[in-house]
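Colleague: Next up: the structures, one after another.
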Structure 1
Amino acid sequence: MVEEHYFSSDPAAPKKTVSVLIQVGGKDIEIEAASGTFSSSRLDAGTAVLLKHDEHFPKDGNVLDIGCGWGPIGLSIASVSKSSKVFGIDINQRSIEQSNLNSSNLGLTNYSAMHSRELPSDLRFSAIWSNPPIRVGKKVLHELMETYIPRLEPGGRAMLVVQKNLGADSFQRWLSSRFPEAEVTRVSTDKGYRVISLVSPPSYRSK
């Protein structure tokens, strides 16, 4: 049997769900993880590390979660920052459906998940929060960053978590090189993960 990956566009295996409790921003958020998605039975360790930095959640504006999975990052932000409008994107249809179901169960009106091709092309973001899909390969990962980081508003911030042994340091160097006008820093190292911050400049110039 061919192994099914979380980045399959349409998982074929029957869906199974498990309840996951997330404590963030002084709130307890209970949502369901689904089989056939990234970290299908628990909160991923890297995502947990990123969510420790909830003091940096944007207060308002449009927020993007790249590779949203079943929604732990975007739903956490939408739950804590009610004035924000959070967009989760993924190519995995089950992830999209589960994220939107979780949002509905939480009673949120400021969250929506969709396929990346459905995201309005003119939408700009005050923040990007993501545990990016490193395992898709460097070429695809770089294409994702080159597509969405330039859509940050002036002074907007991307907060990204990457496992050290999966190339976090080289990824940070690439970000600094590819977006030389941005401020790229390491926010923390925790449990083998790096949290990387990129703050956009007043405007991007084509490179």
Structure 2
Amino acid sequence: MAKFFGNLHLVLAVGLIAAIVVIVSFAGWTGGDPKSITDDVFRWLHLFFGVLWIGLLYYLNFVQVPTMPSIPAEQKGAITGFIAPKVLFFFRYAALLTVITGLAIAFHNGYGALALTFGGQGADGINLIGLGMWLALIMAFNVWFIIWPAQKKILGIVEASAEEKAAAAPRALIASRTNLLLSLPMMYAMVSANVVN
């Protein structure tokens, strides 16, 4: 058992197989036609990548960043050299894949353009999901174009002077805390929109 659970890739593969069994077993529940199955798979992927993205956002804001000042200097290299680069890899690609799968769902179901342009009728599900989509797009932009470039300097992945590193730290923190702030209304919009297929 310990050997199985000690192998992340094996656990993920078995989890994927279990998910495929569930998808095949319950495909008829939402219609069973190719469009419904495709939609179910995209929603499942959207949820998986979204949980990974927001989970890492919360880990960074609730655990890693507040803890860094109390870590002894000789131990910080373990975080900045090994943990943070791996976290930021999964963080940025989870953001990208969350956005891609979310847009795929919206356009696959015919409401993507309407939602992105707030073309609904007042305070309806289309405008609410559109708000959630725009908040997620802003957050993903922050991840890729503010947080990641700043973190590359801070972590020494790219050459940067001490002044550049010092300037990058508050930029990364502000963008990350902005994403934390935006994640709360974004998640409400996503779970409450109830956009009809």
Structure 3
Amino acid sequence: MRPQLHSLFPTPIFQSQIPLEDLWLENIKNLMYDRTVGDNGYISRDRDIFKHPDLHNLKDKIEEQIKFFAYEYLKVQRYVDIEVCRSWGVKHLHTDWAQKHCHSNSVFSGIYYLDVDEYSGDLLIDKGQHATNCFIPTLTPDVTHYNKYTQQNWRLKPENGMLVAFPSQIIHSVEPNRSPKLERYAIAFDVFIRGQFGYGGGSDVTIK
């Protein structure tokens, strides 16, 4: 038998597109923002912006895409309810950035890009120090080049109308905004799942 390499337990990162509507961007620009504690960006005071009437249809479109991700790719049972539980605006001025972080009290997290260009800064997905798929920080040998088995992070260049979603425990960050347009706008959101879990397995539980 010829040598083989099996890639087990991959991390799912979902990418899709929702055509941008000007009304959504106008709504996000008009939100009240506060500077972050790290002094590296702005986050909207409102953490449930999808309740705004002008953003209802965007919420519906995002939830439709997340359900497609969960039901079609991850094969989640369709009796499991999937809904956005939090949503907020993100504004980055020139040189603003986002530190490495993950989201708690949610199952999936995501970003919808409203006003970016090629210089706005890439989204970085980080392997994290506690990932055990191959080498760990205790001993990390140098490699000749990076591939899907050896890479420590993965980058995605955002575009207007792009939707990205991933498990909430994934560590991610955003590079500094180098765009001459100065301001970059996006919506961040968290997703929770409800219903019956573990049906027939002896450890079932219902989350309403």
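Colleague: Have a look at 1, 2, 3 and say which one yields 18, 12, 9 for semi-axes √(5λ) of the Cα gyration tensor in Å, for residues 53-116 alone, as calculated.
Modeller: Values: 1: 18, 12, 9; 2: 36, 11, 6; 3: 25, 16, 11.
Of the options listed, only 1 reproduces it.
Colleague: Supply the structure label, taken from 1, 2, 3, corresponding to helix-only ellipticity at 222 nm (-39500 (n - 2.57) for each DSSP H run of 4 or more, over all residues; to 500) with the calculated value -3000.
Modeller: Numbers: 1: -7500; 2: -23500; 3: -3000.
That value comes from structure 3.
Colleague: A value of 1.2 was computed for distance in nm of label points 7 Å out along Cα→Cβ at positions 133 and 149; which of 1, 2, 3 is the source structure?
Modeller: 3
Colleague: A value of 19.6, 59 was derived for Rg and Dmax of the Cα atoms in Å; which structure in 1, 2, 3 was it taken from? Could you put the intermediate results ahead of the total?
Modeller: On the way: 1: 16.0, 51; 2: 19.6, 59; 3: 18.8, 63.
Among 1, 2, 3, the structure yielding 19.6, 59 for Rg and Dmax of the Cα atoms in Å is 2.
Colleague: Of the structures 1, 2, 3, report the one carrying the highest value of distance in nm of label points 7 Å out along Cα→Cβ at positions 45 and 173.
Modeller: Top value of distance in nm of label points 7 Å out along Cα→Cβ at positions 45 and 173, among 1, 2, 3, belongs to structure 2.
Colleague: Using relative contact order in percent (Cα under 8 Å, 6 or more apart) as the calculated read-out, with 17 as its value, let me know the right label among 1, 2, 3.
Modeller: Label of the originating structure: 1.
Coordinate-derived values only; no laboratory data. In this text, all values refer to a predicted model and were calculated from it rather than measured experimentally. Cβ atoms are built from the backbone, for glycine too; each structure is taken alone.
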